[in-house]
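Next up: some structures, all given as structure tokens.
Every number in this text was worked out from the coordinates using simple rules, so none of it is lab data. Computed from a prediction, not measured in an experiment: that's the story for all the values here. Cβ atoms are built from the backbone, for glycine too; each structure is taken alone.
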Structure P
Amino acid sequence: MIHNFTTDHQVNHRSIRQFKDQSLTAEQLTTLYEAARHTSSSMFLQQFSILHLTDPKKRAAVREISKQSYVGANGDLFIFIADLYRNQQIRHQLGNDDGRLHTTDIFMQAAEDAILALQNALTAIESMGLGGVVLGSIKNDPEKLIQVLDLPKMTFPILGLQVGIADQEPQLKPRLPLDQITFDNNYPRNFNISELKNYDQTVTTYYDLRDANKRIDSFTNQINGPKLNQHESSRDKLLQALHDQGLALN
């Protein structure tokens, strides 16, 4: 592969979950925002917003929802929101109706805007020598999260992002081999689990050797285990929470 400052940072990405007790500077914060603001946007609808949570009570509430002790602890905490409220208000104030804003198509475009903006922000953060972690766990209880953040209808929290000065040096987590995720023209249907034997061993070794939360486990065992087994989860409320917000109704 081609090596340069950007690509080397990207392929060496590590999720940082421990941060020093120091917030971003105004310049760093503006850089994060500008990187997010200039992200590609579907149909130029620009349907995302960012909440920067500095209120200790709100940070604690998000931590309780996420069930992760590091969430909202040190560093800066951001929530990336699919935001159709702003465009709804533009249409209303110009004398129009909601049009297609309640469709799954338009919601998906908003979700994509938010996700892409977060990734751009994280890349910018890492380029400044800082660390970050993407937080899908904020949606463990989507209805409660919407209440905590006091979000209006036509908005939905997609992902959290916690960033700051890293206070740990985790090992690089091994990813699936390229031949398992990249294909030319056609998606192959002849997958055999034996193709992942070497990767399973690599993952097992990674968990055996890493410093924190030590466990010995393979990738295929994780896929075949509790993560995807049938069980009730508060995340099952996601679709109802979306509908309650007036989103993806069709």
Structure Q
Amino acid sequence: MDSFKGRRILVTGGSQGIGKGIVLELWRQGANVVTISNQLEDLQRLQAEYPTIETACVDLRDWDSTRKTVDSLGVFDGLVNNAGVAIIEPFLECTQTNFDQTISINVRAALNVSQIVAQKMIKHGIKGSIVNISSQASKAALKDHVAYCASKSAIDSMTRAMALELGPHGIRVNAVNPTAVMSELGRQVWADPVKAGKMLSKIPLGRFGEVEDVVNAVTFLLGAGAGMVSGVQLPVDGGFLAT
């Protein structure tokens, strides 16, 4: 399968977890993939195993350094804003530092990277596609996730605004909203059967998401098969939001 052959796609936070899954699937489908992350060792391991995948290390919280890095990487046909953080704190204990960090990584970085990528798409007449990784937490409250919920709701709103303004240039923008996903970290977070059971009881399909479930949604939205899809938030949640 070479549905992305010849296309150049940037993935943020692509050195581990869902992001790495996206990077590898796009690579398998023939894309020229670039990923940026602040995890240098993970990036080095990724590039050692897949030398044709281009990597760059940058702290996405740093607005100016991020802009310089993304600008230096050239022109892209697609972008996946995957980088994110989840700091678990009850509402009454949420600190300014943790709230600001969550917004900085989950929202502001996506805005920053998207501006650079979209400007070059417009300049070069590229009818590209941008996919933002959101969450079911944007649409349903999760206990002890106040900053995370706020950030993902912001991503959904930003996705709609981006779709509205970039649509006239032929650029599509969508979001994917997963439930809990069994990445390596996800398996650790949901290892407690009591905690897992409470969440699973709210998912009609009766299971957590797997990395490939999210990857499949992302590649669909990036691809030509979604050519008339823009401004949507696509739940990959086993029916969680339907209950």
Structure R
Amino acid sequence: MDSNYHRILLKVSGEALLGEQGHGIDGDILTQYSEEIKSIHDEGFEVSVVVGGGNIFRGVKGATEGMDRVQGDYMGMLATMINSMALQDSLERMGVQTRLMSAIRMEEIAEPYIRRRATRHLEKGRVVIFGAGTGNPYFTTDTAASLRAIEIEADVILKGTRVDGIFDSDPEINPDAVKFPTITGEEVLSRQLDIMDLTAFTLCRENKTPIIVFDMNKVGNLKKVLQEDASVGSKVVWEDS
């Protein structure tokens, strides 16, 4: 497949794994995502993945009301590990070699995150899944995705969501929302568009890392994004890159 990208970081939300369920992991969605990742891996792309933990952590949100923020954030990191392990198992059952790397040491189930080791796994054709966020409280999985993408020198961050791109308002609420096929980082900030948290976005801006937001739930979209199909998703570009 012809593409300007070779090494990618895919960020998917934990909520997306809910599917039609109220909690947990929808097996059909997990299989669909794994098949999408396998399809681009088979094309020769070096693929890394960061998965959020909202599908699990949201289920215990009531219990965390009033809880210490740091304690809650560590619980969220453990939720990402559950999702990462599920994705790893699903990919391995499809014959895709993977490595799960954790920002928090838990050697029985994952390798500790080491940048050089992660890049070596990618060079050897393994899908690398980054779990446990950055390993620090007060940082989101969006920030973890941006940080890991920069560290491994990914060509692009692909943010898989439930909507196909960046709009001037929420398309799930406003049916007349206008989509931006391409948008500058400065316009994202001036319009206060909620793509990712400010820390994550600033990391991408400072390192000129492209971001593409697209609908991960539509079969075939991941491959179309890498083919730079203008009908799919929205790309954030940096003015002086």
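Going by distance in nm of label points 7 Å out along Cα→Cβ at positions 15 and 103, which of structures P, Q, R comes out largest?
Largest calculated value belongs to P.
The value 18 for relative contact order in percent (Cα under 8 Å, 6 or more apart) was derived from one model only; which of P, Q, R is it?
Label of the source structure: Q.
Quick one: semi-axes √(5λ) of the Cα gyration tensor in Å came out at 32, 24, 20 when computed from one of P, Q, R, so which one is it?
Of the structures listed, the value fits P.
Can you rank P, Q, R by distance in nm of label points 7 Å out along Cα→Cβ at positions 7 and 135 and just name the one with the largest value?
Comparing P, Q, R by distance in nm of label points 7 Å out along Cα→Cβ at positions 7 and 135, the maximum is at P.
From P, Q, R, which structure was distance in nm of label points 7 Å out along Cα→Cβ at positions 95 and 127 = 4.4 calculated on?
P
One of P, Q, R was used to compute FRET efficiency 1/(1 + (r/R0)^6) of positions 79 and 231 (r between Cβ atoms, R0 = 30 Å, to 0.05), and the result was 1.00. Which label is that?
Of the options listed, only Q reproduces it.
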